[in-house]
Structure I
Amino acid sequence: MAEFKIERPDQALRPALQAKIDNLTKPKGSLGRLEELALQIGLVQHTLSPELRHPQNIVFAGDHGIVDEGVSIAPKEVTWQQVCHFTHPKGTGGVNFLCRQHGFTLKVVDAGVDFDLPRDRGIIDLKVGRGTRNFLHGPAMTEAEMEQCLQGGAKVVRQCQSEGSNILSFGEMGIGNTSPSSIWMSYFTGIPLAECVGAGSGLDNEGIRHKYDVLHRSMEGYAGDGSPRDIIRWFGGFEMVMAIGAMLQAAELKMIILVDGFIMTSCILAASKLYPEVLGYAIFGHCGDESGHKKMLDALGAKPLLNLGLRLGEGTGAICAYPIVESAVRMINQMDTFSGADITKYF
């Protein structure tokens, strides 16, 4: 079983970090969330002068057996088509232009796509299977497959760290993955399933009702032991469980985790049920437009940085939020103090 040694960020430096922030040339607290972010990053890195190095966005891709029940407006083949799109030499996908704009390296991981993807595109091949099983009729994956996913996600993060990264965002590509996300949300927050199910890639009201019915029957048919690990295994996607392993490894390595939208928020929610300390390393990029995302963020006590009506996934919302995180680090490192600037401290 994959085990992670995740410690809550050391709080010993909190008074000194807060004093440094409070003595910058500004009214106390006037830079709001930037001050909160600078404090959090300083605690994670245990330094008065935090830094961000080599940001990377990892997209995990996988297919879902539950798609056979008509829970998504998009056909399953869109998963592999989009993965090929992300890794095309021209790089014209949604996540591609944002990675270029904000200086992110993009890694695309085949966690379980039901297609033989081209291996000359730099896709990281960690395929666990050709999509999960249909959880309406039984568990989506075996214990061994779940373990393979957790280890695979951790492996990619260790590679990123070896390349000099200390901040990562995670995204996903997997038609149908709002369905397991909704179920995880309901189990792990206690919010009724009806409030967790949304339109996904564009279902109409009748489609949402059908999706809810399928997911409700899936939950009624659950025959596991009720533990977080078993719920993750029974309903999760290969790409989602791989993202959980990646998040847990990032936290163990004391890296900053930029959390994207509904699916990635459900992943860190699930990860927190295994290791609550992981949340100390998470910065929530945005509140998306998928029904239930705000309620899940509220259940986590999370304060997202942006609200742009996004629901693309792929890590796009997290990358959009990165400049705000960078501003927080520039603030604590580049602003002068009252004494340093010879300005009268007036509070």
Structure II
Amino acid sequence: MTAHIVGVASRFPPNYYSQEELTAVLRDTFWRQHFTNVARLERLHRNVQVEGRYLALPLAGYQELDGFHGHNEAWIQVATALGEETLCALLDQTGLPPHEIAALVTTTVTGVAVPSLDARLMNRIPFSPHLKRIPLFGLGCLGGAAGAARVADYLQGHPAEAAILLAVELCSLTLQPEDLSIANIIASGLFGDGAAALLMVGQDHPLARPGQPQVIANRSFFFPETERIMGWDVTNTGFQVVLSADVPEIARTHLPPCVDTFLAQHALERSDIACWVAHPGGPKVMEAMEEGLGLEEGTLHLSRKSLFQFGNISSVSVLLVLQETLRGYHPEPGSYGLMLAMGPGFGAELLLLRW
């Protein structure tokens, strides 16, 4: 397998708020009458180590939304506009005309649309009418890595073509104000909104050039009987978060054997990986990954930076880390990297990169 990574673009809604602002609004607007331990709310929000987040709507707009329908209609409107902006930025950056894109994979877990998001974008951007559309739903934080892997799989069979992965997540539109569970309180301080798009080409495409990182292999891992680790309960009011406290322990114990098995298939070890592109699930998850994988301090600094600046944006976040990696990492030819994420299932997705 060889699929070249040509470029990554990201865009965010215009509404940015500091963590202190968001905590204050949640405390005073939604939870003061129901949540007696306000200090605990503030402590949980501090502990996720997020400086601030972009939101799909201005803060006042969330109080005007009515039920699942209202939230999902807002998702369709904002996700379509943000997806268009992100795709146009990527195409401008790489210089590739829209009609030359052969396949478009979209991933999200924060809204539902039929026609799907990719079809709506076909009416805004002059893609070929023969574009292969592949909408993915339900992968959550796994979606960025899994989507990139599926694009690479496609390009293995179509080496002269170009394909795009678009991830759009508007996590703020899933907030359940009546849910006082610890999982929902943590989620209200952890998750943000944004979009990212990744352009990849096959080895025979004109944009495939020396020096670009290439996806040379990928592997999916599924952990049986872990359905309640992460996901949604779909209720009358929308998506209610399922977020188990066991996620860090799974990262510590389940992920290292997956990494070792995958690398061994390519005659590699952890020490051969010069660059780790990891989804920033949260501070405890990253600490568990570092401990379980035996990574040196600072190895996941770009993941921590992304979490601090934007929060966890589900499938988008690992693409933001990849974008920052491409901007600042200039390895020797032949160096290896590993892109990875975990998410609902529960499972992991790994991609082996080579420069």
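All of the numbers you see were taken from the coordinates with simple rules; none came from a lab. In this text, all values refer to a predicted model and were calculated from it rather than measured experimentally. Cβ atoms are built from the backbone, for glycine too; each structure is taken alone.
One of I, II was used to compute mean count of other Cβ atoms within 10 Å over residues 236-243, and the result was 18.0. Which label is that? Derived from the structure labelled II. Here distance in nm of label points 7 Å out along Cα→Cβ at positions 12 and 108 is compared for structures I, II. The highest value is that of I. I, II: which one has helix-only ellipticity at 222 nm (-39500 (n - 2.57) for each DSSP H run of 4 or more, over all residues; to 500), as calculated, at -11000? It traces back to II.
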